[in-house]
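Undergrad: Just below sit the structures, each encoded as structure tokens.
Just so it is clear, none of the values below were taken in a lab; they were calculated from the coordinates. Since this is a predicted model, take the numbers as computed values, not measurements. Cβ atoms are built from the backbone, for glycine too; each structure is taken alone.
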Structure I
Amino acid sequence: MEQFVPRFQGRMWTSGTAVLHVYVLPRAGVDDELLSLARSCGPLMEEYPIDPQLPGSGDDAGLLHLTVEMLADAPAEEYDESALRQLVEALTAELADIPPFTTEVGPPMANVAGAVLDVWPEAEAEVVREATRTAIRKARGETALQHAGGRLHISLGYADGTGSSDRLNSRLRNEVVPRRAPLFVDRVHLLAVAWTQDEGSGGWRMSWDSVAEIPLGGSPR
């Protein structure tokens, strides 16, 4: 694995800058099997250069998230109230006809940027991603979509150094049981996501502030 470096508009992220993202966030009391699966990976990652995003105890879901899309036309601070309102209205309209669903995530695996849980089956989640992209185009134009998201996944942690992932993958495969867990999707979250570079380690630390919560069709508002 190699040190993860976040990028915005094709360049290395400016430390501390917040950018709007649409995420699905696992929740305690709803996705407890998933949170338990993520926690079980924690001890296995401790000896590796990975900054974990893992849930704590109780209602703490940590920084676990499924990235749906990034809005890459401008930093979050450049969105005024009118722009945010138009974006939320567009997301609400495009997601209104998509019913809530349950998919699965797993198994855990190490990759070049840290460790992840892939989403599978992914067809319904991809419908949410395409509807989100349609809403972003309508509200902000094509320039807001500049990053290829790749396969849908939940990050367990981001590499803040370099090292071999072979042994970690073997341990994740042999020691984490069960290897898959359900994820219930009935809403997405619009968040202002910031990455800040740690002066000591050189690694990057994620944080976010909530902007809006948008239900899928049939969900309570």
Structure II
Amino acid sequence: MAARIDHLVTSGTFSLDGGTWEVDNNVWLVGDDEEVIVVDAAHDAEAIAAKVAGRRVTAIVCTHAHDDHVGAAPDLADRTGAPVLLHPADTELWKLTHPGLVPDGPLADGQRIRVGGTELTVLHTPGHAPGAVCLYAPELGTVFTGDTLFAGGPGATGRSFSDFPAIVDSIREKLLTLPADTVVRTGHGDSTTIGAEAGHVQEWIDRGH
């Protein structure tokens, strides 16, 4: 059976730079009836484990280390035995949420992750966070962008560890080069397509955000 994408939304808070905000996060599961990876273990390990439904979790992949995306990762790892994977450039952010814990393995640009008969390629896309990554699955016609690209434009870059010129370069070089009909599955909110976002990104650049 071909790999499929399962989705749930979890709710909690995002805290950084002294502020805290209520947020809803997209959690994505990619795999088949036997095995899955979890993209962003956000807020609620119990709810994510229920969605896994007894399948083997081969990896918990963190698109970046903001607390709303990694808060439940250690708990989910304990429940499933799966390794938590994070780009090393986000180590300092990770420590803000999980001091004394370290991820189980690194992510690197160009790394391939196989699950359920399909392959995802790690794209290092710094900007929203130094170690932000996206996961491109050409066989599924989709890319998981975390908080790098949303329906409406780039992710936020107004807080610590973020960089607007870097996120623009990342989107231009790593994402807008993908086929226009590639479905963009985001860390928050609705999905979109690469083609739909090309114009939005240019608008952001023109406004000098």
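Undergrad: For structures I, II, which has the highest computed value of distance in nm of label points 7 Å out along Cα→Cβ at positions 80 and 144?
TA: With respect to distance in nm of label points 7 Å out along Cα→Cβ at positions 80 and 144, the highest-scoring structure among I, II is I.
Undergrad: Out of I, II, which structure matches -6000 when helix-only ellipticity at 222 nm (-39500 (n - 2.57) for each DSSP H run of 4 or more, over all residues; to 500) is calculated?
TA: Numbers: I: -8500; II: -6000.
This figure was derived from II.
Undergrad: Can you spot which of I, II the value 16.8 was calculated from, given it is Kirkwood radius over Cα pairs in Å?
TA: II
Undergrad: Have a look at I, II and say which one yields 2.4 for distance in nm of label points 7 Å out along Cα→Cβ at positions 128 and 192, as calculated.
TA: Traced to structure I.
Undergrad: Going by Rg/Rh (Cα atoms, Kirkwood Rh), for residues 32-111 alone, which of structures I, II comes out largest? Mind dumping the intermediate values first?
TA: Details: I: 1.07; II: 0.95.
Largest calculated value belongs to I.
Undergrad: Next question, about the same structure. Given a value of 4.2 for distance in nm of label points 7 Å out along Cα→Cβ at positions 40 and 96, calculated from one of I, II, which structure does it belong to?
TA: I
Undergrad: As an exercise: FRET efficiency 1/(1 + (r/R0)^6) of positions 48 and 168 (r between Cβ atoms, R0 = 30 Å, to 0.05), calculated from one structure in I, II, equals 1.00. Which structure is it?
TA: Numbers: I: 1.00; II: 0.40.
Going through each structure in turn, the value belongs to I.
Undergrad: Looking at FRET efficiency 1/(1 + (r/R0)^6) of positions 88 and 160 (r between Cβ atoms, R0 = 30 Å, to 0.05), point out which structure of I, II has the largest value. It would help to have the intermediate numbers written out before the result.
TA: Values: I: 0.35; II: 0.95.
When FRET efficiency 1/(1 + (r/R0)^6) of positions 88 and 160 (r between Cβ atoms, R0 = 30 Å, to 0.05) is computed for each of I, II, structure II gives the biggest number.
Undergrad: Continuing with the same structure: Assuming 34 is relative contact order in percent (Cα under 8 Å, 6 or more apart) as calculated from a single structure, say which of I, II it is.
TA: I
Undergrad: If we compute distance in nm of label points 7 Å out along Cα→Cβ at positions 136 and 184 for structures I, II, which one ends up with the highest value? Don't skip to the answer; put the middle values down first.
TA: Numbers: I: 2.8; II: 1.4.
Between I, II, the highest calculated value is found for I.
Undergrad: Using percent of Cα pairs over 22 Å apart, for residues 120-199 alone for the comparison, can you identify which of I, II gives the largest number?
TA: On the way: I: 49; II: 12.
Answer by largest value of percent of Cα pairs over 22 Å apart, for residues 120-199 alone: I.
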